[in-house]
Structure I
Amino acid sequence: MTDIELMEKLKSFLGDKIVEMSNPGLRRVFMKVDPRNLAAVAVSLKKDLGLWYIAAISGVDVEDSFEILYHFGHDNGSLSVRTRIPKADPHIESISPIVPGAIFYERELQDMFGIIVDHIPDPRPLVVPDDWPAGNYPLRKDWKYERPPEIIPGGKQ
């Protein structure tokens, strides 16, 4: 399926759920959706277009919001679904019940950005240690790394 054919199929299946769509390069299609439509879009991508393989989910800290990109792979390229949520209320619906491979990326979003993934089947930390301090999200632009005190066995403290 060519990029143009994919875009036409997306328009026919998703209609007004698509906020914008672009084709910035060969075999790359980007589609922006409202976060409230994300689960319905994921269902349609899987059921209607057979796009069930999620290659990655990326997060980007952008001023007062987070942009989340869901990268779906297909035989002839990739489809990136973009959505934006406010930092003040960073909730997004889990798509792992629809696309099971998304769970690891969603857990990473929680650990690294503090994005709350609603209805995620397993919300345990994935990337950060179990004793990681609450409220510390390393991929947020306002995060400051504080080096822990160095402990030298048998040395002065």
Structure II
Amino acid sequence: MTGKRVLVIGYGNPGRADDGLGPALAAGLEALRIPGLTVESDYQLSIEHAAMAAEHDFVVFADADPLAAGPFYLRQVAPAAEGRFTSHSVAPGEVLHLARYCFNASPEGYLLGMRAAVLDRFGEGLSGTARESLDAALRYLPRFIAEKQGCSLETGILL
């Protein structure tokens, strides 16, 4: 049994080398079959993701970041009505704002940025740097999710 509902949205273009880190993370998490976790993979965030976010207590937005200082970072994201989104490109804070404004829901949001090295070429496959970042994030994120769900990763028992 799980407590809180967690959504992870991995986004990026797998056909652009390390830009595929978000979808790769989503695939890795999905393979773990964590109870209470919904995993979504997409090329980019869109306004439709606000409806998904509204159905969850916590949302993790996962993307490649060539400026990440370490293998990855996880920072809280606040709802933000930046007004610069289009129907096909939305920032994580805007997704949370739309979840609140359109669906009266206030999920807690986090941005997981994974260090990327190769974003300037076409082709599938991650660089060594991106692979290390992905592996580190996949080791950390299940524990973070279990903590947010209020249960022990080892036992699956609600705390």
Structure III
Amino acid sequence: MKFHDTLSGAALLVLALAILFNVSSFPNIPGQNIGPAAFPGLLAGLLAVCAVLLMLKGLRTQPQRSWVTLGDWMRSGYHLRNFFITIGCLLFYILASDTLGFLICSVAVLAVMFWALQVRSRLIFPLAIGITLLIHTIFYKGLRVPLPWGVMLPLQW
């Protein structure tokens, strides 16, 4: 799927303006010239400039091009099915992770995605469990990211 540069630039401009609006509420630190909003605001300003330049380039060099061009994968049933499975897995994790926990949701999501990608059936669950435990160890133990335990809270380690 290809988007016209003007459309992409407009989306980036909206993002830059949202960031600028958000950082405007950051508090100032007494006695310092540079506060917590300085660098995010600077980057958002640079992003806004680049977005405007991209929009102008798109209007100047691509006036006849359609706003959105669908890719070849949009005509493939296999690719569309996998796209919707991915969206469904993300929604499932968002809605169920607090209740079921990271470990259960991650194993379920990986198993469904491995099945969709036609991984050998005898490897699906060992891979899903192993990769989930690896990711959990890296994020929970190594990076100290608080992952949800859900129904497994009594087994927390």
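Numbers for the structure displayed
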item: For relative contact order in percent (Cα under 8 Å, 6 or more apart) computed as 17, the structure of I, II, III it came from; result: I
item: Value 24.2, calculated as mean count of other Cβ atoms within 10 Å over residues 59-66, assigned to which of I, II, III; result: II
item: Structure from which 1.23 was derived, Cα Rg over 2.2 N^0.38 Å, options I, II, III; result: I
item: helix-only ellipticity at 222 nm (-39500 (n - 2.57) for each DSSP H run of 4 or more, over all residues; to 500) from the coordinates reads -10500; which among I, II, III; result: II
item: Among I, II, III, structure where P(r) over Cα pairs in 10 Å bins from 0, in percent, for residues 51-114 alone as derived comes to 21, 55, 21, 3; result: I
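Each value in this text was obtained by applying a stated rule to the coordinates, not by laboratory testing. Bear in mind the structure is a predicted one, so any value in this text is a computation, not a measurement. Cβ atoms are built from the backbone, for glycine too; each structure is taken alone.
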